[in-house]
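Bear in mind that the values in this text are calculations on the coordinates, not laboratory data. All figures in this text were calculated on a predicted structure; none of them were measured in a lab. Cβ atoms are built from the backbone, for glycine too; each structure is taken alone.
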Structure P
Amino acid sequence: MTTNLVLHNLIYILMKRFSKYTFVFILAPFSVYAQQENPIDSLKQIQLSSVVIVGQQHVANKKVKVLSSLDSYLESNSAINMIKRGAYAWEPLLNGMATERSVVTIDGMRIYGACTDKMDPVTSYVEITNLSRANIHSGQSGAANGATIAGSVDLVRRQSGFGNKAFRGSVFSGIETSNLQKIAGSALQYSSENFFTDVDITYRDANNYKAGGGKEVLYSQFTKYNLSAISGYKIDTHQQLTASIIYDRALNVGYPALPMDVSLAKALITSVQYDRHLERAVADYWQTKLYYNEVTHIMDDTKRPIVPIRMDMPGWTKTAGYYSKLSGELSHHTWTANLSGHYNKSVAEMTMFSNDPNEKDMFMLTWPGLQTLYNGLFLEDKFHINEHWNALFTLGSALHYNYVESNFGYESLKIFYPQMQRSKARWLKNGAIKMNYNKQKWQLSFGTGYGERAPSVSEGYGFYLFNSSDKYDYMGNPHMVNEKSLEFNASASFTTPMFFIKAQTNYFRIFNYIIGISRPDYIPMTIGANGIKIYGQLPAATIFNASVLFGSPIADGLQWTGKMIYRKGSSGNLNLPQIQPFGYGATLKYQYQKYIAEIGMDGALAQTKYSPAFGETPAGAYTVFNIAVAKQFDFAKQKLVLKAGVENLLDRYYSTFADWNRVPRMGRNVFVNVVYGF
């Protein structure tokens, strides 16, 4: 038996035993019920960095464009940028860092995208019509659902909950002029004392959009169907079961910034959850979830008229996981323990069809059937020091294990790494301390944290992945060590009835920073590629983020808000890619009874600190204006909401640092949203 096989079997036995104890914790019986009459709520959030509200609200408190994409909602948060490769499925960057350094979940569930080019981020498989909020945690406060550097984003779906017997619903529709996007759907909710269900279906269909000046952006069309359903059953006053499913299907998705489009992006996401109130000296709430999801993503270039060589690039991921959270209070402590784990298998392949019938087609595995097994424990304790001060402590540890299942993929990687082992185990650690002060008009916080992460599937095991920005083929590197981060953060806010201001900043010093490094001695695979980059590690890199939010009521019903955001990322003399230049924005909103009107402005200075080594070119300064109006009509127990507006009012032609290959943004776009609730 080889050393590699012995190690694999040993790790498998350890993980299997760890999983056995994990499920003992998950299924352990609690015999005493809490003496509470309130229905079970979602798990208490001890420390929430920020929240993006998505769910249905009164017309005055909701974004005017209610049927915009989830990407637009997330982009409104100062910690998030969205990398755009087209009009669909933008990639969320948290604290100026790509998705490899963050954890994005849906209701706490880990999901792996199936595209080697990041064309299917987790955020693309849900709709704003079935979400209530996005919980955004910065840095190590976001390590509850997995090892992270940048933090986490948890997309929380809407639940009507238990209550008096009632049936409610809404029908919605929308249209946009720039790409003739048609939006239609319905949301239905039924609730009773012991049962509830929420069903939501959304359809979107869009043509190519037009940039400023009316220029058509080819290959930016898409069609999308999304179905979401959640049902809950109350076993008794203190226990409930919840089951959910998401089915998302996107067809004919164009990506103008890439050399290929997507014929199919499909996800099936399922879960079952158990909640229970407890009456114990220490613990008072327990929540456990089991989940399974699978994602299919098929890239092709059949809609492109001229390509050097035809290619098909399908990918698949399957993930099964769990988490079990226990929370409670003891003396001056409010605590949570989260035991979580998942198994994932990621496969991607590429077939290159020769234009010469005398030459053979070429096939390779770009993801070699990589299996990932992860089990981790995360502890959080909020210590109430006195009336104004509290301290938040977090501590986590996880075992991360990779195994290359495919013999063909393994042998392909060994061409570059002859000493490569088929399996690799990593121990990941994290911890943080944060002090919070709250007194009358002032809220202050400052803290520090340490975290580690393992290389992603592409970073560790990718095989000839073409990056259309810098025109290099990328190779994974299984020999890399864990990436490590030391962070510092601080925030201060001052609020009065006439004015508020909030300033926050964080600084990340990242060691063993993973990035592609050019290897001139290697020959690329892709026709026209500039060369090969192999993922390697820089000794250190720094990322600095700062933002200021402020606002003031000007008159009765009239409010003004503004924001300023700045980021910087570097490693020595090298500017890190995809770092936002100084940005700004302001909104003037007027509300009278059930009318609302607003005018907004967003812009950025010219990008001067860009990264030519990674294909970036300067992005010019820009300022765009948007206007919108809304009105709600009430008819007995029914309501009709009409909302309309114009985005990019002046039809500005521009692109930003976040636009892949500087594909231009959408020009003037008139939208109309109609929501009928009953």
Structure Q
Amino acid sequence: MANPFLTPSTLPYELPAFADIRAEDYLPAFEAGFAQQLAEIEDIAANPEPASFANTVVAFERSGRTLQRVAAVLRNIASADATEEILQLEQAVAPRLAAHQDNVYLHPELYGRVMAVDEGAEGLAGEDLRLVSELRKQFRRAGAGLEPAGQKRLREMNVRLSELSTEYSQELLAAGNAAALHVADRALLDGLAEEDITAAAQAAREAGYDTGWLLTLVLPTAQPALEVLTDRDTRRRLFQASVGRGGKGNRTVLLAARLAELRAERAALLGYPNHAEYALESQTAPSLEAVRQLLAQLVPAAVGNARAEAHVLAAAAGHDIEPWDWAFYSEQVRRRDYDVDLAKLRPYFELESVLQGGVFHAAEQLYGLSFEARPDLQGYHSDIRVWEVKNDGGMGLGLFLGDYYARPTKNGGAWMDSFVEQSGLLGQQAVVVNNLNITKPAPGEPTLLTFDQVVTLFHEFGHALHGLFSQVRYPRFSGTSVPRDFVEYPSQVNEMWMLWPQIVADYASEHVTGAALPPETVDKIEAARLWGEGFATTEYLAATLLDLAWHSLPAGTRIDDPLSFEKEALKDAGLDLDLIPPRYRSGYFKHIFAGGYAAGYYSYLWSEVLDADSVLWFRENGGLNRDNGDHFRTELLSRGNSIDPLQAFRNFRGRDAEIGPLLARRGLDGIDPVSQGR
């Protein structure tokens, strides 16, 4: 059979032909992709004509198509279905991919031609001008201006960083599977829904246990079962299994330290005081100091709110609480004080109903989209479903893949990624995927979601819309290829429709009786919105400031005891709270050590300033209607990185963002807003 990566797929929207892809196809395709792009680069560099926008910059944008196809598939598969064979492929390919990127961006003649176009760019405008400007920055940040000795060391570091990051990801997957909690006595699972107990029994069988139940771990510190398990010791064991992924004897913490040290050395070589300064240069935040100012401003109030919550929880429990008690008693207080029991809402949140009547329906109302199931199209795993997304009028927009269930070969957490990115230059439309980690029910049983999983479903689909709506010419600017501290903004906005009256009325019905979720229950959920924000903001800030601590190391620093470093970093930030560990600890902080968020986890909060202000705009302008959706889509979602993202926000909002709506949302209204430099 011909290697399916070597030519564009003939399937709709160039969906990869997963049915034809074999494990042995990857390495030859990478080999061909590397060679093809390097040959294309040599042709550009050797062109005897003077460097021009067309023969240099556009030609560069067109290069590397085979490599893009195979890399996109392996990147997705390595996260979502990492068999042993795929893991070995990833280990083999990752350092070579890093070396290839250096071969491209450290190519002296190519760099010289790009700089020549940049110097003569007066006649360019719009997306063309931005492409030249962004390319110049990327070459510089990649080290194209370094002397040969510096470039040699940079190449060595980039290869090693790719190896360490891949190793961290694979070690974390193994550690998470190994840390899953096996429970031998069913009585110890009291409080879990029956469908979860059935799923836990199935997970135990699949993991090789003859008897008992297996509570698998999600990626953050907080585990959903902690909200409902009545047995305190089982909660303790589950909590300790979760945080233990970052404890002594866990290889991921040592890898984290090596990654941070090497990133610090690379930043110094490139002329930056630390990796955080290097990372922030390409973001929308004006400076590392501006980010630190925002975070430091929020810490005292967030911790104060969390401590007040802890007193309420201890009173409700009748004893001092431990970290594994927090979620359980928080839900009890929510029930007592707000008459809201989130665990009892699960029968109203059946996956298919939430998808069709909630996530898709909101997009239909707001943007005029339609979703046609395509069972004739195959994903990379039998769990995956494919929909063709169409604009109002029936014109095809792209493909959306949903991969919702957890499995041992899948990384924890939730994410969006692309197999094909929209580009006018290449005539391509988007093919995007959403991944969640919902426990798969027993055959024939419904998939019932937690409240948080419904939020995540809407959130990740916001990323998908960002990719699908892209209308740019150059693939470099497509969809979610925006600064890291902007990319979470559209997805966070999409969460607002989850409880919008006409949306929740369409999807939230009891899966057996069909009874609608009472409107007064939604009102109670809204009334209880601020309960728990002290905890949520504090655990998030702890993770964020831990990220910045790791990535503010000066070159030459050696961290021999990563856990002590973590403890001191949290203490320095005023967040060393035994009751509230960081949302992610160093041993399982995949976002920053194997996920592209190094020195960028602050992005969620930075983006939330834009998000909260945008939600206010929607509410002030009539909410869920086509005029609002079309405005948001045209001015912001479709633009990708083809214009400055903050200018896109201004075009949508009519002004710069204001921090007040965020402070109100998180119960931090008492803080005196300061300028965030936006």
Which one of P, Q has relative contact order in percent (Cα under 8 Å, 6 or more apart), as calculated from the coordinates, equal to 17? Q
Taking 0.70 as the value of FRET efficiency 1/(1 + (r/R0)^6) of positions 291 and 443 (r between Cβ atoms, R0 = 41 Å, to 0.05) derived from one of the structures shown (P, Q), identify that structure. P
Taking distance in nm of label points 7 Å out along Cα→Cβ at positions 211 and 459 from the coordinates of each of P, Q, which one would give 3.9? Q
With helix-only ellipticity at 222 nm (-39500 (n - 2.57) for each DSSP H run of 4 or more, over all residues; to 500) computed for every candidate in P, Q, -2000 is reproduced by structure P
